[in-house]
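Participant: Some structures to go through are shown next.
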Structure P
Amino acid sequence: MKIEEAFTALCASLGNDRVFANAGKTDPYNSDKTTNRSGKCDILIIPESADEVAAALEICGRFDIPVTPRGAGTGVTGGAIPVCGGAVLSLEKLNRIIEIDTDNMTATVEPGVKTGELQRKVLEHGLLYPPDPASLEDCSIGGNVAESAGGMRAVKYGTTKDYILGCEFVTPDGIVMRYGGKYVKNATGYNLAGILIGSEGTLAVITKLIVRLVPAPRETRDILFSFDSLEKAVEGVSLISRSRVIPTAIEFMEEDALAFVAKYNAASIPLSDAKAHLLVQIDGNYADELDRMESTIVQSIGKTASSHMTACSPDERSLLWSVRRGIRNAIEKESPVFLAEDCVVPRSAIPAFVAEVKTYLRAQKIRSVIFGHAGDGNVHINALRDTLTDDEWAQTVPAIKKGIYSIALRHEGTITGEHGIGCIRKDYMGLAYSPDEIALMKRIKLAFDPKGILNPGKVL
């Protein structure tokens, strides 16, 4: 009955073109990119302003209706899945780039703006928004903030959390609040934006963001290294770090990942006979500067790499990155159901961590594909279901997850670097945090959301 009352109130406040309850409209919002997971919402709300978000949250709070905020639905940990029913609040129509301020090097955007679109628009002004998750053409900036997304260029530029200067957000009881601004320094009270970044929509709904931009480099170059073993490839990361050159990105891909891309994406794989690749990107303002950086990197890992090639033209660079960005789609085609983990460890621990995970999964008779952001220690571990039945897979996954996370923690890492907790990892938070630490997080949640209506069933 409360659902019906809430739906009536929402329609009266927002209009019938913003609120839906028919399955044909709501069904696409019951899942995200998480494999083999879905929920079922009763109401879909698509607001077009912060005031409409506020009205929707106030009404849902009044009737104790759970609300699942949703960006572009590209998450892989179930953050946008309505596991407790209720309403999905989609921010897809809050998608304006409000301002690009070249004097202060900031952009003011709504959360539904696609990350790739923002990058292209600011580049027209000679500026760069560095965070670049693999799904940048599909994911939204609001979702990136909610998940504290990373990306390829984190080695040099950092991640999403490093570029948020301010935000407008709506609390679960429908109050619009603001924090920060176009200024770089801010020591005025608690860092509310910092608390919201990575909170996965469990504390408030972000409706506007002020992001920091940097001058776009004039020159970018990519170097692909091939190796005769995965171990040598990840050891190469440490050698690059010791060379005192800071690349923009260092990505690694093992043999199976390369084979899957070649099999399903019809991509031409450069240096295709390798057991592993390192893709290193460098940038700067002058060609001779990049020449020196490239020479140093090549010399630093020349003894471990089998061969290398340099891509300078847009077409050459696009080819190299199409392989890296196409891995997940290729894995989905090889095994539509798979376990996607993104543990993070100190960079120096990558070789030992990867070796131990591969050994562990082989012992479990599970085929795996490993790739990731080697420059910042973020390792993507993909365990394939292959021919296991649904029941066999369901029985296998919990033990595998715990095993992978335990290995990461032994190597002084943690269970996720950029994909978040969502609903599929919440039962493992106790591996990473003590009961007292989790209790503190729960008190923060209670302070923001005393009724517990916002994205229930996630994180904690």
Structure Q
Amino acid sequence: MFSKVLIANRGEIAVRIVRACRELGVTSAAIHSEVDKHALHVQHADESHECGPAQAAKSYLDVARIVDIARKCGADAVHPGYGFLSENADFAQACADAGLVFIGPKPDTIRAMGDKVISRQRMAAAKVPIVPGTTERLDDDQAVRFAKEIGFPVMVKASAGGGGRGLRLVAKEEDLAAALKRARSEAKSAFADDGIYVERFVEGPRHIEIQILGDSHGNLIHLCERECSIQRRHQKVIEESPANRMTPSLRDAMGQAALAAARAVGYQGAGTVEFLVDRKLQFYFLEMNTRVQVEHAVTEMVTGIDIVKTGIRIAAGGPMGLRQSDVGITGHAIECRIYAEDPDKNFLPSPGKITAYRAPEGPGVRNDSGVLAGSEVTVYYDPMIAKLICWGRDRAEAIARTRRALHEYQVEGVKTSLPFHRRVMENATFLSGHFDTSFVETEMRAK
């Protein structure tokens, strides 16, 4: 096992990794920007090091500086968490070149799965179902010709995309030119890469993903599925496990497809294979996230497997100590992402100081937070402040427990998404489990 791990992140995921390190007997070293010097993850870590000014590009995204800090503080390994540099193959390689273990997959795996066109090619070769569409980057003329060929509506997607950026739904031909321009511009700004491809729009899609774990000893398992269909601007806001309307045969088929995807790239570490599922229960590969995900906690709650600690053990070279037969689902878990944003103003970010903060407690309630009273939510970083995860013996109890916990939750000083989550937990369509990724637009927009 490592003696010291540098955590190249901030917020609730940095706190989560600190806790995993402490349980493993590993010293945790945090990094912080100038504005984060009093942040909660800094307070929890065994030590902390300043990594630059508030702007992420000059601090949490500064590869050379972070690697230098890791070496000077005596870290054996670097955990990237999610976001920031977590899926940056150059960062993973820089860590390896400096003699540091990157807690995650190999750089080649990150590189292959980070380009959506290349990943589609690899998945097609591995016989993993992909959404019908192109497996090559397209110029605008090619995109127009292909869209006409398969028929509208279509999705225009950034090859280097993720998190809903560089993504456009195009309903009719006359809107395509503008969508291509916007998608390329957004992709260039977000990923420094304006490559795009086109695929068929899946009607009434649900977003279901499979958690995977692979070690260097040839062991590869999946931890069943998560339903991630409640989204705003193509970004998840509520997740649950198990998925709604999941059958044993569909779970097995998706699990085997996820394992085939992982084998195709020699996957090691914790990761996720994401799928779209249509109304006929046909599923299609969407992307592979080569990192721990925000929503990993719901899987931990229903399987009892600590994904973060297992990922660290794998990176240290040990076997994961789990077989597929060890994996089962007990009960139901729901996660609500609590953002500092105003749901009544199209989820506009709400920066400011949190003047009061009281997290819910009680049976079956877990709150992964990156803030406390007095914390400042700045304009520099993602506005998520916490994740509320509630477990119940079945979905009905999980929802009832989530309602109760949301009622207890108190955040003052900034607007939050708490009112939105409270409305969702009372919504008849959500309660029925019969919803898709259009839920926020169709059920919550006017409410």
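Participant: One of P, Q was used to compute mean projected area of the Cα convex hull in nm², for residues 246-397 alone, and the result was 12.2. Which label is that? Walk me through the numbers before you get to the answer.
Facilitator: Details: P: 9.8; Q: 12.2.
Computing mean projected area of the Cα convex hull in nm², for residues 246-397 alone on every structure in P, Q gives 12.2 only for Q.
Participant: Another question, then. For FRET efficiency 1/(1 + (r/R0)^6) of positions 110 and 286 (r between Cβ atoms, R0 = 25 Å, to 0.05), which of the structures P, Q scores highest?
Facilitator: On the way: P: 0.10; Q: 0.90.
Comparing P, Q by FRET efficiency 1/(1 + (r/R0)^6) of positions 110 and 286 (r between Cβ atoms, R0 = 25 Å, to 0.05), the maximum is at Q.
Participant: Then there's this: Which structure, out of P, Q, was semi-axes √(5λ) of the Cα gyration tensor in Å derived from, given a value of 38, 27, 20? Walk me through the intermediate numbers first.
Facilitator: Working: P: 38, 27, 20; Q: 31, 27, 24.
Source structure: P.
Participant: Moving on. From which structure (P, Q) was FRET efficiency 1/(1 + (r/R0)^6) of positions 150 and 374 (r between Cβ atoms, R0 = 41 Å, to 0.05) calculated, if the value obtained is 0.15? Present the calculation step by step, with values, prior to reporting the outcome.
Facilitator: Details: P: 1.00; Q: 0.15.
Source structure for this number: Q.
Participant: Here is a follow-up. Rg and Dmax of the Cα atoms in Å, for residues 222-269 alone computed as 12.6, 38: which structure among P, Q? Numbers along the way, then the final one.
Facilitator: Working: P: 12.6, 38; Q: 12.7, 33.
The correct label is P.
Every number here is computed from the coordinates shown, using simple stated rules; none is lab data. Predicted, not measured: the structure shown is a model, and the values here were computed from it. Cβ atoms are built from the backbone, for glycine too; each structure is taken alone.
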